[in-house]
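Have a look at these structures, which come just after this line.
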Structure P
Amino acid sequence: MVKVGSGVLTQKYGLNIKVVGSVAGQISELMADGVEVILVSSGAMAAGIKKIGLTQRPYEIPKRQAVAALGQADLIMEYEKAFERYDRKVAQVLLTSDDLSNRKRYLNARNTLYTLLSWKVVPIINENDTVAVEEIKFGDNDNLSAMITLLMDADILINLTDIDGLYSSDPRMNPDAELIPIVSSIKKRIEKLASGIPGALGTGGMLSKIKAAKKVTAAGIPMVIANGGKPDTLKRLFSGGEYGTFFVPKKEKLASRKCWIAFTLKPKGLIKIDDGATEAIVQRGKSILPSGIVCVEGEFGIGAPVEFKNSSNERLGIGLVNYTSADIGKIIGLKSSQIEARLGYKPYDEVIHRDNLALTGECTL
């Protein structure tokens, strides 16, 4: 999985055609060696700004969406021309987070991408900015690339940006900033470092890249942040060169369905659990029972994705509930054997079954 950001692909006004050609050439060489590549590409907004003759990115959402629609056509056209030089075909795939939140559409998207790869076609993915509004936006293409990496159970995510990797501070402001070659675990210190390194272009700075790394590494997939503006970056990485910042994945890979629950679904509510339940879930892989719940927040129905936190308000994960929020409120603290007496029915012993529960790794005991 390769993600190319706006800072790499764009010049002052419009696309950097030379970089588009370089990315296409490197990916084509990797494919010739038997590597399957999916490309998440920014750049539609910059292409649209140039095409319509604007001097800056518009502020109004309808105008941004219209500019992205104009630019997306040029973006995919430039990729088509660039890959054609290497006798490669490309396919445009536009998605919103709503597409991946729906399990059926999620699986349909995955099947389509697998088919394109089997045909040796390069899928080029971008957010569908023309229809995406706040409720269904991925947020930025860093997050989108993480979602697609999890969707496809990719071997690695390579995030190409306009600096060499994660630094101890912003290298554009501090000449003494040092590149961090390896991040073994993403702690708050790493997130704090990243928050001080904004993005020059686009919507995602370094922090959004760290959040993407947090998701994929939690699922057992490594990620690299490297400079896409330098020649042959992808070739150097795939030849084993130490380049950029490497994020070490967790040893155990998360199952595909649990990845979907943990990192694709947007929580509709919150359940807080006590210390005993926390230990049982985190250490022993148990389900969430009503006896371990101390409070429920929000309004949601059966099957809704709900996040759960411990007594210290640390997020543990997300799960799909077997009861509505109203019914959970009635059975808080009860043993499973007492549910039917309180509600008049008992379809499940568990509020969230362990098979429908995914830990996000944000808290450990």
Structure Q
Amino acid sequence: MKKMLSAACSLLFLLITTTTLWAQIAGAPPPFDGSKKLKVALVQLLVEGEFMQTFRSGAKRQAEMLGMEFLALNTKNADNKAQADAVDRAISLGVDAILLSHGRPETMREPIQRALAKGIKVVAFDIYFEDLTNIVTHMAQDDVLLGQMALDALVADFNGQANVGYIYIPGVLPLDKRDTSFTKVKQEYPGIKEIARHGSLESPISTKNADQVKATMQANRNINAYFAPYDEFAKGVVIALRELNMSDKVKVYSADISTVDIRQMTQDGSPWAATAATNPAAIGATGIRALAMKLTGEWLPQEITIPPMLFTQKMLRDNNVQRFNDLFEKFPEFNTVDRASATWIPRDSSGKF
């Protein structure tokens, strides 16, 4: 009887011990050695569009592979206050790390400082806190190069002579960086003339910008190119040109890429000539890996920059690219972002993260 009782107690102890240990990753340092269940929150300002959705899916997949509980604390699109509130919600939920996507520093600084005071690790994508660079890891696409690549295609197609419509909202960090590229191109090529600028982040973004493009084109019939450095902007331009029967008179140059973008770019008669892009799933995954390394105390650079790639309409058609996943097969260099990684961190076997 005593032996049976002892065995039962041993089994009970084993069960209790097992339930307090979490999934272990071979060779991982604490706290990824199974000693703690970790929570990570993604807090986005911009939630619309396939780029943001794909970014989110890449972050979620990497978090799951690390055994982390993933919380997507989405906000109303482009609602700065709601984004700040989401950070406070993440703090109240006891997260260990926050991946912050976009936002305005003046709105997000105080909630992020409250998170940091609780010992929560933070990686910020496309938002920069000048006074927190020693604590917050900043991550961004190489937005200056991204804008330059799209504009180089515009300059080449028009031999340095074009009347350009421009969609731009100041105060959004990646758009501000891409704007520096446009400023430089206009200085270097006097024949590239900005005729009109406008822009909206009001939901739905593509539709709101399409309305503005129609009004702009009706007032400026000499526009023959559009620089729309965000794919939701570019979709708006394409919608407007189609409705105005002007798809053959204007070419569109943008940033970002998705299945919807590819289908629109490769359609017969499409005005969408080129886009410069990074792999949003890989960026989201990179952000989670960076947070994992911060949690283990491993070294990270203060800034992580993701290099872009240019896709022209001709490249996509010549390679029979029909959807986003085709890019991984046709252009292997687009597959993986080799930033913020360690030997113990599991990676997606498809190589897409």
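The numbers here are math on the coordinates, done by the rules we state, and not lab data. Since the model is a prediction, treat every value here as computed from it, not as a measurement. Cβ atoms are built from the backbone, for glycine too; each structure is taken alone.
State the single structure among P, Q that was used to calculate helix-only ellipticity at 222 nm (-39500 (n - 2.57) for each DSSP H run of 4 or more, over all residues; to 500), giving -14000.
Computing helix-only ellipticity at 222 nm (-39500 (n - 2.57) for each DSSP H run of 4 or more, over all residues; to 500) on every structure in P, Q gives -14000 only for Q.
Quick check on the output: 17.3, 50 is Rg and Dmax of the Cα atoms in Å, for residues 77-188 alone, derived from one of P, Q. Which one produced it?
Computing Rg and Dmax of the Cα atoms in Å, for residues 77-188 alone on every structure in P, Q gives 17.3, 50 only for P.
Taking relative contact order in percent (Cα under 8 Å, 6 or more apart) from the coordinates of each of P, Q, which one would give 14?
Structure of origin is P.
Work out FRET efficiency 1/(1 + (r/R0)^6) of positions 45 and 245 (r between Cβ atoms, R0 = 41 Å, to 0.05) for each of structures P, Q, then name the structure with the largest result.
P
Thinking of P, Q, which structure, once distance in nm of label points 7 Å out along Cα→Cβ at positions 261 and 333 is computed, gives back 2.7?
Only one of P, Q returns 2.7 for distance in nm of label points 7 Å out along Cα→Cβ at positions 261 and 333, namely P.
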